[in-house]
Structure P
């Protein structure tokens, strides 16, 4: 289970990096592709997300009522809710931090 939790945390961090790049127009990321990635990451944290929230985010991103910049903000908010839930459940840790390094530091 710990390996799965670590993999999920890595995915969450990697998606945060991807959003950072998208917000700065580095690379080409469509809101639809980012939304798909958010849903995949959210599936790794079933205890952290409410399905109705993800449906609302998906509807906003799929619709034409708002611009791409706003869609990116909504996706960032979905990601942030996952990070906040993970923080409340487990606290913050460096992703991929080796237990051997932590033992040496202590």
Structure Q
């Protein structure tokens, strides 16, 4: 069982299947910081991402997704709203929520 505190990827294509496989991995500890960078498609649901966070987050964790600039901003905004709503509705109030950052690159001109 591996020990993992920090995880960052800018090459992994995120899909529901990939997130599910990541969720199936068992670690000796909770993840402190997890970032998925340069995500170029929204091929996964907010629910799949949230399930991964719930399984692997400690109270002081930070989980982030940074979408590429060419993804439609309203789609990124909708994803962010859905993730925030999930944690508002479902998070155990006795535990501190992890920090969730859903962002988008700025266009390069």
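Quick check for you: by mean count of other Cβ atoms within 10 Å over residues 8-15, which of P, Q is greatest?
The maximum falls on structure P.
The value 2.9 for distance in nm of label points 7 Å out along Cα→Cβ at positions 72 and 88 was derived from one model only; which of P, Q is it? Among P, Q, the structure yielding 2.9 for distance in nm of label points 7 Å out along Cα→Cβ at positions 72 and 88 is P.
Given a value of 1.18 for Cα Rg over 2.2 N^0.38 Å, calculated from one of P, Q, which structure does it belong to? That value comes from structure P. With respect to FRET efficiency 1/(1 + (r/R0)^6) of positions 16 and 32 (r between Cβ atoms, R0 = 25 Å, to 0.05), the largest value across structures P, Q is given by P. Quick check on the output: -24000 is helix-only ellipticity at 222 nm (-39500 (n - 2.57) for each DSSP H run of 4 or more, over all residues; to 500), derived from one of P, Q. Which one produced it? Attributed to the structure labelled P.
Which one of P, Q has relative contact order in percent (Cα under 8 Å, 6 or more apart), as calculated from the coordinates, equal to 34? If you can, show how the numbers build up before the last one.
Working: P: 34; Q: 28.
The value was obtained from structure P.
Each value in this text was obtained by applying a stated rule to the coordinates, not by laboratory testing. Keep in mind that what you see is a predicted model, and the values were worked out from it rather than measured. Cβ atoms are built from the backbone, for glycine too; each structure is taken alone.
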